[in-house]
1. Here helix-only ellipticity at 222 nm (-39500 (n - 2.57) for each DSSP H run of 4 or more, over all residues; to 500) was calculated and came to -15000; which of the structures I, II was it taken from?
2. Using volume of the Cα convex hull per residue in Å³ for the comparison, can you identify which of I, II gives the largest number?
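Each reported figure results from applying straightforward, stated rules to the coordinates on display, with no laboratory input. Fair warning: this is a prediction, and the values are worked out from it, not measured in the lab.
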Structure I
Amino acid sequence: MNPIELEWQHIKEDELAGQMFDDELELAYAVIDGVEVRGKRGNYSTQRIKFKSRSPT
């Protein structure tokens, strides 16, 4: 596995396990929070970025 896959595995097991989400937005916020928690725990910085969407061709 590459490093991002390992981090995602830990987020699922440690930060999201046992939770129920009413919709995709609630899940998205929980993932964001999980990334921030893991970053603080591992003493590394996290940064949110927005990908530019491409126009349909």
Structure II
Amino acid sequence: MNCPDCDGNINVPADASVGEIVSCPDCGADFEISKKDGSIELKKAETVGEDWGE
């Protein structure tokens, strides 16, 4: 599949499941595997930042 950000090639394993995170080797962006209308698509993974004890 192609990276939505940089159009680089992302290798999505055949046994990948919905919710898994894959990274683009070119730009380093993380994407979550999801399904839409029966086909696999990549959506931007949410990042959880440090809360520094707050």
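1. It traces back to I.
2. Structure I comes out on top.
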